[in-house]
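Student: What follows are several structures.
A short reminder: the numbers here are calculations on the coordinates, not readings from a lab. These numbers come from a predicted model, not from an experiment.
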Structure P
Amino acid sequence: MTSVTRAPSARDRLLAAADELFYAEGVNSVGIDRIIERAGVAKASLYSTFGSKDELVRAYLEARHRARVERFTRELVGIDDPRERVLEVYAILGRVFGARPFRGCAFLNAAAEARTGTAVETITAQYRQWLRDLFRGLVVEAGAADPDALTAQLVLLYDGATVGAKMDHDPTPATTAQALAALVLDSTLGPRQ
């Protein structure tokens, strides 16, 4: 039996081009003509698939969000101790920083360019809520007396590591954030037994 390899659909090619260009250059500075050219599709394909550039941006960010959730879920699944899972979040972040040219958080970058009331604002807010919920769930499992305060501290370390890695072109802020998170956990939850 002969295996038939199917070419990526126009939708897949448009999303791949958007992912590459939007992440590298920003959602506002990349026009649809460049995306269409990179994807190798007709302009009509973009409009029939997404309807507008804003909807393509939404799909790009939604795909990034799904990939982030899947990666963190997959990489945290084998760790039973919630405290260790908190620290592993920063290790995962370090791997993200070192995996390819790191241009910062796609959600933070897009949010910096977003106009009020756009799809970008909605998707970036959903991403931020997921991140807070991830940390909050872990610290609740770890027995934090004030999970909201501890969540805010851990998210701040996450954000700081992300900005530091982008600005300094260096993946090591994740290691620093992980060490600081361990200190915060020790001071909040008590030292490990």
Structure Q
Amino acid sequence: MISSVRGPVTVRRPDHVVIEAAGVGYRLAVSAQTLRQVPAVDHEAMLHAHLVIRDDGMHLYGFATEDERDLFHMLTSVQSVGPKVALAVLSGGATRELLNAIAGGDSARFQAVPGIGKRTAERIIVELREKVAGQTPDDEFVVTKTDDPLALARQGLLGLGFDPREIDVLLDNAEGETPEELIAEALRAAR
């Protein structure tokens, strides 16, 4: 099993990179999040990898972090989510944001991914919610169930794709009694 690939980047495309290691060029399919971490051609890179062997060939997938690779494994364990759909999901945000979306039951976040409908989005949440519980790092915003309007507004903004640190800034000056009012104020401030 190929666990990682290190070497100079020889090709850098929107959906894959080629890294030369020991004279062999390894083509790794990558998410948009990983691609942002891959340096320019002729610079050295190291990607965590996962090899999928199928009837139609061997496919190598690359990840900037082990956490992203772990989430890829979890996503592909869900019925009707293959490697390509899992990469599309991973392209939709940072790993911690996706883990929070699963923990918070944000199926709309997954329905926005091409190839995922309502049933598949709900299946992802149902099958993975317990697996991701407690897997978020201490320094990040963690979704919790609550009736606090400010916490609910934070969850809503996180679901809209805002960075947790950006959410804190936006909500610091927001005024309102309900989560909807707080979100509306934060969105006005974000313009």
Structure R
Amino acid sequence: MIVAVVLSAGESSRMGRPKALLPIGGKSFIETILTALGQTRIAKILVVLGHNAEELKTQLETMPITILINSEYRLGQLSSLQVAVRHLTGLPDSTGVDGMLVHLVDHPYINPALVDRMIEAFYTSRKLIVVPRYRSRRGHPVIFSASLFGELLQAPLDQGAKAVVNAHRQDTLELETDDAGVTIDIDTPDEYRNHVKER
């Protein structure tokens, strides 16, 4: 099975307010992402929280997800991913986890059909990493094989998961897509105004 991991632990300092709770299409970023993932072949959804965890938890209480808390979120994105990996490797049915699909809360445009294409490509290609590519640019989400979990736990925090991706260039499948949303990363108020047309 493939487990989704949504990273939402950061301070959103450049945005000035929690990115997870920004409105888009009548829902928050985090609700939009979780709703989309719920329409895919994903078996389980983990959400890693850190800054403002209690406020976010109240927004997610009714969602069919598992919430994990990264108390060391200031160490960066990889520290949150490692919290998820430790959780997955400690599960009684961890041997049934083939990989994890990692998504970031500041990428609200996630396409369920593309996620299913990525999962299918992961199994058929037998590659260790699957990443979508739009007009020569890699985007999110990214699938990591469970065989890379150990490397993710050992990766330098200052380099993030890119260290693992860079070490497995030959084992990475870049899945071409015409979905521009995979590269839309919303970190600032200007980016929010440019990409999200709220009425």
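Student: Which structure, out of P, Q, R, was helix-only ellipticity at 222 nm (-39500 (n - 2.57) for each DSSP H run of 4 or more, over all residues; to 500) derived from, given a value of -9000? All intermediate terms of the calculation are to be shown ahead of the outcome.
Tutor: Details: P: -24500; Q: -13000; R: -9000.
For helix-only ellipticity at 222 nm (-39500 (n - 2.57) for each DSSP H run of 4 or more, over all residues; to 500), the value -9000 is produced by structure R.
Student: Let me ask something else. State the single structure among P, Q, R that was used to calculate Rg/Rh (Cα atoms, Kirkwood Rh), for residues 12-59 alone, giving 0.97. Don't skip to the end; give the middle numbers.
Tutor: Values: P: 0.90; Q: 0.97; R: 0.99.
It traces back to Q.
Student: Which of the displayed structures (P, Q, R) returns the greatest value of Rg/Rh (Cα atoms, Kirkwood Rh), for residues 84-123 alone on calculation? Spell out each step's value before the answer.
Tutor: Values: P: 1.14; Q: 0.91; R: 1.04.
Answer by largest value of Rg/Rh (Cα atoms, Kirkwood Rh), for residues 84-123 alone: P.
Student: Comparing relative contact order in percent (Cα under 8 Å, 6 or more apart) across structures P, Q, R, which is largest?
Tutor: Details: P: 21; Q: 13; R: 25.
If we compare relative contact order in percent (Cα under 8 Å, 6 or more apart) over P, Q, R, the biggest value is for R.
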